[in-house]
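The structures considered in this document are given below.
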Structure I
Amino acid sequence: MARISVLDDDVSPDEPTLIEGFPGVGLVGKIATDHLIDVHGMTHYANVHCDGLPPVAVYRESETAATTPVRLYADPENDLVALRSDVPVNPAAATEVAACVGSWFDEADLFPIFLSGLGREKDEAPPSLYGIATGDGAEALARAEVSEPSESGLVSGPTGAMLAAALENDRDAVGLVVESDPQFPDPEAARVLIADGIDPIAGIETPTDGLVEQATEIRNAKQQLAEQMRQANEESSQAEPLKMFQ
């Protein structure tokens, strides 16, 4: 059964921007989304019930309430909604999960920003960021001065499935792709996502100093999830170059 269970009807952003945070390469989407939720003090707005999501209950440190592994948080002041996922999604369930969440996107009149990491070995240069779009999403990329892709590629997992659904249904949406560490959680790539992509598109300002100053702590905290994903071979979302003759 597909259902978005709203917990607080008083929280109602007006035509919000949605930030999608399914974990993938470098956990960049999850790290960025978790940071946005914490820094902006976003409210736990809804629980996500979708066929295809792992049937587990999540609990938090110093809290007795169990909740779903995928949840929505809202910041009405900034017209922002964030999708937080504490679990990877099996690639076989990506289309099912995308259809479940996408139907709610239409009802809520959201403008989604989908996040994905492109596995690249780290060097001294800052991670590169580029954007792709469906519908009229390219206008948002142009306003934010997000670069075009420098190579052909594809996005897979639930993030790719949601982009494919947006394309099929002519929804306005943006996909941000950032170069990320292919093996370890990458707070620096998440910082680039926020500073150079999410903030200028959503029209918000998010302090990101903590992502750099606490990079080691964040990496260690997310390492267990990253290891679980590698062992299960269940990258929830990732971008990769498309090898073909052109």
Structure II
Amino acid sequence: MDTYGIIGYPLGHSCSPRYFNERFQNENIDAEYLRFEIKDIQNLEHILKNNPTLKGFNVTIPHKQTILPFLDEISDEAKAIGAVNCVKVSRVNNKTKLYGYNTDMFGFRNALQSFMPVNTQKALILGNGGAAKAVRYALHTLNMETLTVSRTPRQAEEISYDALPAHLPSCHLLVNTTPLGTWPNTEDFPDIPYQLLTSDHYLFDLVYNPSETAFMKKGNAAGAHTCNGYAMWLGQAQKNWEIWRIQK
């Protein structure tokens, strides 16, 4: 039996095990998808050693960037983004090689194009982790200007949450790439001035569990349009399947 999985911490919210295991069962594929909940990326070596049938795995918070030194090869796209969320495992002649990809960008861009108006030109990205890097890359491929909203801005294209109100009139897309609001902490939300939002604003939350986050609820109350991250998650999951080339 082949093994696939996901590494990250925490993982209780992840829909990936259910999605892949149900698909394996429905398509009569002899494989399983496991959770590998690790706080320290150094534990990846133990996972690889103790799971000799591991063929591929996903990477989520907080390891999308810390995994980079462990990879033997990285796709050009993932290298440009600076983050990996999909890894293919190759074992040849007792040697294990890891190949890194970024499918977040693919999933996000497709989901976003079905949600926002085509004439949107500027976006605010809440958060600056690995997912934010994929979002920023995707937005730039759509010729959109971006500003990253961070608690500790360090670069020219980053602003503080205090500076956000001045940019809301011209930035109509807001993307939450933070884990705030993810189950079980469903009452959490990014600290932005929701009272300044209008029907011209589009809020995309990468969180998909719960299906309507506090970020979305507060946006809806202000008249903004909202979308959760399920379509993005599903798109990247399908891309992972292609990369792993799972077959009967």
Structure III
Amino acid sequence: MVQATLPHSKVDGNEFKRTNGLFKLTMLADSETGLPYGSIPRLLLAWISTEAVKTKDRRLILGPTLSSFMAELDLTPNGGRWGTITRLKEQMKRLFACSISCTYTDGDHWAVKNINPVSSADLWWSPKQPNQATIFESTLTLNEDFFREIINNPVPIDLRALKALKRSPLALDIYCWMTYRVSYLRKSVTIPWEALQVQFGSNYSDDAQGTRNFKRHFLKELHKVSCVYTALNAENGDLGLIIKPSKPHIPSLNNPVD
């Protein structure tokens, strides 16, 4: 899900696909619930992954109050139709209820893996009383395969960086992908803008103008990422984005939490 990311904005319909080379991410949702989108599901997945690595436990306790959990995501509780409490509740439902699968094909070989993050969720908080503790704990139980993937192959991220970039879903995607990409990069690589548009782009036309618009937006968000990940060595090149070996934002893949 670092290589092929969630929707940036609300999706019409109940299916979403994102492609990265031979890899494809597909998301399906119930028509009454809808697909997750925006920054909040990204923050949720980052918190879930970090907490799973820290605790080594599939069952995650979300905290005694809604306010305390929202503080973990750097969200200030406020109500109303467009308030953070309403949006968090909606995006949690969308993320935890959707079906996610990854496929890989090279013409001869085809593989699929279903990676639904959560097998069960029990949320007892009252949105009208975010500071009030509940009798029962709000918990998530991660899907076994998803949990094992997190534990065995953690992606090195810093939650503080995500919180600083939380206003931009694209910046969050770039940060997670970049810190993962440079963790194993040994020599400079150039990635064509057309390939990056397929991987990260959303609502851009498939022509040259669409690619130029995507490139301009990507470079703007890359600058934000570079402000929090100062050791990142990436720049605009004639043929695409040039990524050079850089010091990882988190020193070790075996210690992804800072």
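A value of 52, 32, 19 for Cα extents along the principal axes in Å, for residues 48-119 alone, calculated from one of I, II, III, originates in structure III. For relative contact order in percent (Cα under 8 Å, 6 or more apart), the calculated result is 26, so let me know which of I, II, III that is. Corresponding structure: I.
Of structures I, II, III, which gives 10, 21, 37, 20, 9, 2 when P(r) over Cα pairs in 10 Å bins from 0, in percent, for residues 104-215 alone is computed from the coordinates? Label of the source structure: III. Looking at mean count of other Cβ atoms within 10 Å over residues 32-39, point out which structure of I, II, III has the largest value. Sorting by mean count of other Cβ atoms within 10 Å over residues 32-39 in descending order puts I first. Looking across I, II, III, the calculation of mean count of other Cβ atoms within 10 Å over residues 24-31 that yields 16.5 traces back to III. Name the one structure among I, II, III that distance in nm of label points 7 Å out along Cα→Cβ at positions 8 and 152 of 4.7 was derived from. Computed on structure I.
Every number in this text was worked out from the coordinates using simple rules, so none of it is lab data. These numbers were taken from a predicted model, which means no experiment stands behind them. Cβ atoms are built from the backbone, for glycine too; each structure is taken alone.
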